[in-house]
Structure formats: structure tokens, C-alpha cells
Structure I
Amino acid sequence: MYSILIEDEFWISRDELMERLMKKGIETRTFFIPMHEQPVFLNMGLFKGESYPVAEELAEKGMYLPSSSGLTEGEIRYVYKAIKEVSAITF
């Protein structure tokens, strides 16, 4: 899997980047839902009132890029160029 974190210094949010890439036909996924926030565990009463800042930050900022053993070099370049293009600051 190819994963990246969109830090606060990046000028657009992770969700905005994902939306812009989707418009270019590039599917992405958010990182995991931390265990302490998963509905199944919350419904069981587990992790009540607990906080795990590192897991929460990774879940908030992380995204997976397309990955496959079958990705061609051209497809990888397309994703790279699309990220550069959609995240470019324009005035």
C-alpha cells in the first residue's frame, strides 16, 4: 500500500485532495478507523472516554493512494502528476 499523511502545512485538506483526485479518476481511501472509535467496540462499551491522539491524528490525516502489483509506470506517473496539479496553489 502507498500511504501519505496530509500535514496541516499542506494548503488543502486530505478530504479536499481526495475529492480533487476522484475528479481525475483516481480512487483513494482514508486510513483506518482507530479501534477506540469503531462502532462495534463503542456499542460494546469498550474504550469509553478513552483518547489515543496518535491514532486519531493518523486517521484524520492519512490516505492511501492507488496500489497494485499491476500498476504501470505510466499510471504511477499519472497519480504523481495529478497530486502535483490538484494541490498547486493558484492565485
Structure II
Amino acid sequence: MQVVLEIPEKYLSTQTQEQTIAQLKLCTALLMFQSGELSRGAACEFAGINIYDFFNACKQHQISVINSSAESIEADVLRFQQRLHK
């Protein structure tokens, strides 16, 4: 899916378009993770980053990464194991 946003130029003056897109994706993923809409793994996929960078972003924004249910953690572990075996 593609979403088109119009952002005033004055907010993009210090960043490239790619940097702005990456930042918006990360902020959206963090918000959706914090609200419980995305698991850690899904948030990483949404933002296009690895789990370590996601954990670092969570730390910077004071978002706990251990508020997940056991099922969510198990699903993340299984997803990562599947990726390792590809």
C-alpha cells in the first residue's frame, strides 16, 4: 500500500526525502507498538529496521519493550527463527 503525504517544505529542510520517510515509518511503528497494535517483530518490519535498532529507538523514546504477552514474544521468536532458516 502506498500513502501520499503533503508536508510543508519548511519541515523537510534538514532532511532528505528518504530520511523523512524512514523517520515517519519508525515513529508510526513505535506508536503502534506502544499502543499494542503491532508486535515487536511487526513494528520492526513496518519500520524496515532490525530488532536492535528498534530496541534502541524504544529506549530513546522511553517505550518499554517488555510489555508484550507471552504469546507475542513466542510469535516474535518463531518469526526470527524462520528468517534465520531461509
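Structure summary
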quantity	calculated
Read-out distance in nm of label points 7 Å out along Cα→Cβ at positions 17 and 73, computed value 4.3, structure in I, II	II
Entry that produces 47, 37, 19 once Cα extents along the principal axes in Å is calculated, selected from I, II	I
Which entry (I, II) yields the derived value -12000 for helix-only ellipticity at 222 nm (-39500 (n - 2.57) for each DSSP H run of 4 or more, over all residues; to 500)	I
Relative contact order in percent (Cα under 8 Å, 6 or more apart) derived as 44 - corresponding label from I, II	I
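Values quoted throughout were computed directly from the atomic coordinates according to the rules given, and no laboratory measurement underlies them. Keep in mind that what you see is a predicted model, and the values were worked out from it rather than measured. Cβ atoms are built from the backbone, for glycine too; each structure is taken alone.
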